Structure I
Amino acid sequence: MLDTAKRFLREVVEIGLLLIAVAVILQVIFGAALPFLGGDVVGNLLGIITTLGEGGLVGLIAVGIILYLINKNS
């Protein structure tokens, strides 16, 4: 049962990452924030990256954990 839940969560995360990638591509192609995407996706990503960058060591550790989790699923 735990394996089923882990597999389901991996699929949800993978779909979420694909949706983020598509949203970024659409915003780059069409320019401004698209109303059907729910806001400024690129701006939000840049805000997250800026926040992590200002965090110093904690931000670096957070980025390392995120990259580990993404690469672990591949």
Structure II
Amino acid sequence: MHGMKDEMVPYENSIALSKRLRSPNVELTLVPEGTHYLSVDQLTAQKLDAFLKLVLHLKRSTETRSASKM
């Protein structure tokens, strides 16, 4: 998620990164009126929730694979 009015980090950086990460689990959301400090509106909260669930899932998957190798 990246605000398109971010004056600190250009949103084009996120576009380039998402292209390099090519994966079904990578989704870039550009927020047209968003700045570097995105407000927590409903859309932002939903996307953040989905992102955190994905991170937790990936963490658990990694831990499971590590435990099975021991």
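Bear in mind that the values in this text are calculations on the coordinates, not laboratory data. On a predicted model such as this, the values are computed, not experimentally measured, just so you know. Cβ atoms are built from the backbone, for glycine too; each structure is taken alone.
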I, II: which one has distance in nm of label points 7 Å out along Cα→Cβ at positions 17 and 49, as calculated, at 1.7? I
Test item: mean count of other Cβ atoms within 10 Å over residues 1-8 calculated as 8.1, pick one of I, II: I
Which of I, II yields 29, 15, 9 for semi-axes √(5λ) of the Cα gyration tensor in Å, as computed? II
Ranked on relative contact order in percent (Cα under 8 Å, 6 or more apart), which label among I, II comes first with the largest value? II
Consider the structures I, II: one of them gives -28000 for helix-only ellipticity at 222 nm (-39500 (n - 2.57) for each DSSP H run of 4 or more, over all residues; to 500) as calculated from the coordinates. Say which. I
